[in-house]
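Structures incoming, each one as C-alpha cells.
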Structure P
C-alpha cells in the first residue's frame with residue numbers, strides 16, 4: 001500500500017508529540033518506512049524550528065529509536081530546511097555535513113521592504129493581514145518573491161525534494177480569487193516545475209490540508225504537468241500529530257493515477273527507489 005511518509009514534525013520543532021509516538025503509530029499502521037523531518041535551525045530563534053543547540057539531541061533520539069525498532073520499520077532522519085537567502089539554505093556546508101538521510105527544501109519566509117522577515121505560511125486570514133501590514137496590498141509582489149526564492153533554492157540544490165510546492169496558492173486565492181488562473185501566475189508555476197525537472201529533483205505531494213481544506217500542495221490540477229515533465233513524486237502527510245501520518249494518502253494516489261502517474265518514490269535501504277502505486 002506504499003505506506004511511507006518522509007515529512008513529519010515532532011516536539012523537536014512544531015509537532016505535537018514526541019518522536020517515538022510517531023514511530024509507534026507508523027508501526028501500528030504497517031508502514032514500511034518512516035522519516036522524521038523537523039524544521040531545521042534558522043539564523044534566528046523561532047517558535048517552529050529547532051535551535052542549533054538541539055540538533056545533537058535530535059540525532060541521539062532518532063538513533064535510539066532506530067535501534068529500538070530495528071526489524072519492525074525502516075526509520076530515516078531528515079530535516080525540512082528553509083531557503084532564506086544565499087547564506088541560509090539547504091546547500092550550505094552546515095546542512096550538507098549533517099548525517100541526514102535526506103533533506104527537504106521549502107520556503108516559508110519572505111522579507112518586506114524594510115528587511116523584516118515575515119512568515120507567510122499561515123492561515124488565510126493572517127496571510128491577508130500580512131499583505132496589508134507588510135507588503136502594501138501587493139499580492140503579486142509577494143507571489144513573485146515567493147517563486148523567486150523557490151527558483152533560487154532549486155538552482156542551488158542540496159536537497160532531495162521540494163516541500164509543498166505552490167503552497168502560497170491557497171492563501172493567494174483567498175486574498176484574490178482567480179489569481180492562480182492568470183497567465184503570469186501560470187507562467188511562474190510552470191517555470192518552477194520545469195526547473196525542478198531539469199535539476200533532477202523530486203517533488204512531494206503534500207496531503208496535510210486535504211481533509212481540512214480539500215487541496216493538495218501542489219494543487220491536483222498541476223499533476224498532469226508533473227507527469228508531462230516526468231518529475232518523480234512522493235506522497236507525504238506533513239504530519240504534526242501521530243494520528244495524521246497517513247492522512248490524505250489514498251486520495252493522493254487516486255489523483256496521481258488518474259493523470260497517468262503510476263509510481264512514487266520511497267527509501268529502500270537508504271536509496272530512493274520507484275514503487276508502483278497500489279490502491
Structure Q
C-alpha cells in the first residue's frame with residue numbers, strides 16, 4: 001500500500017471511531033459487539049474506494065468520510081451475518097473469533113442489524129452535501145444491499161450449494177453478493193463529488209470489472225492460501241460444495257481473467273478524468289493481494 005493510501009486508511013479508521021457508539025446505558029453488550037465487528041481489522045477497501053473516487057473527481061476528502069463509514073458499517077454487518085451458523089458457519093474473521101463466537105449468536109445478529117441501520121443513519125446525517133443528494137445515495141446503497149443486491153446474492157449462494165452453476169450464473173451471483181457494494185462504494189464517492197454525467201458511467205463500468213476481479217481473486221486465495229494467511233477459514237467454499245471461479249476455470253485461468261478485467265478497467269479512469277492515482281492503485285490492490 002502506498003503512503004497516500006495508508007494515510008487515507010488512517011483517516012477512515014479515525015472517522016469510524018467517531019461514528020461508532022462507544023457506550024450505552026441500554027445495551028452495552030450490543031455496542032461492544034458493534035465495535036468488535038467494525039474495529040477488528042479488515043482491508044477497508046470499500047470505504048477507501050468511496051474516498052478515492054470522491055477526491056479523484058476533485059471532491060473534498062472530509063465530505064467523503066461519512067459515506068465511507070456508512071459503506072464500511074454495511075460491510076461489517078454483512079460479514080457478521082455471513083459467518084453465522086445458519087449461513088457460512090465460519091468461526092474466524094480477520095484472524096479473530098467471528099462475532100457470534102466472541103459475543104454469542106443473538107448479540108451478533110443484533111449487532112449486524114444495528115450496523116446496517118447505523119449505515120443509513122450515518123449517510124443521512126452527512127450534511128456536507130444537500131439533502132437531495134443524500135437521499136439518492138441512500139437509495140443507491142439500499143438497492144446495492146437489498147433483495148436484488150447483496151442480500152439476494154447471499155440467498156442465491158445458499159440455495160446454490162451442492163449444485164454446479166454455469167460461469168454466467170456464478171457471475172450473476174457475485175455481481176449481487178460481492179460486486180454490488182463495491183460498485184455502490186465507487187458510485188457514492190462520485191455522487192459526493194457531484195459527478196452525474198458520462199464520468200459516472202465510466203467509473204461504474206470500472207467498478208463492475210473490479211468487483212468481479214475481486215471475487216475471482218477471493219476464490220483463488222481460498223484454495224492457495226492458508227487460514228493463517230487469510231485470517232478466515234481457507235477452503236471453506238470447497239468444503240461447502242459451492243461453485244467457484246476456480247472450480248469452473250482452474251486457478252491459472254481465474255488469475256488470468258482477473259488480470260484481464262483489471263487491464264480493461266484501468267483505462268476507464270483515464271477516460272473519466274480521474275485526477276489522482278488512488279483509485280487505480282486500489283483497483284490493483286483488489287486484484288494483486290494475498291488476503
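Read-outs: derived from the displayed coordinates by stated rules, not from any lab. Owing to the predicted nature of the structure, the values given are computational and were not obtained by experimental measurement. Cβ atoms are built from the backbone, for glycine too; each structure is taken alone.
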For mean count of other Cβ atoms within 10 Å over residues 116-123, the calculated result is 19.0, so let me know which of P, Q that is. Q
Per relative contact order in percent (Cα under 8 Å, 6 or more apart), the highest-valued of structures P, Q: Q
Winner on distance in nm of label points 7 Å out along Cα→Cβ at positions 244 and 268 once structures P, Q are ranked, highest first: P
In terms of mean count of other Cβ atoms within 10 Å over residues 156-163, which of structures P, Q is highest? P
A value of -11000 was computed for helix-only ellipticity at 222 nm (-39500 (n - 2.57) for each DSSP H run of 4 or more, over all residues; to 500); which of P, Q is the source structure? P
Which structure, out of P, Q, was distance in nm of label points 7 Å out along Cα→Cβ at positions 12 and 132 derived from, given a value of 3.0? Q
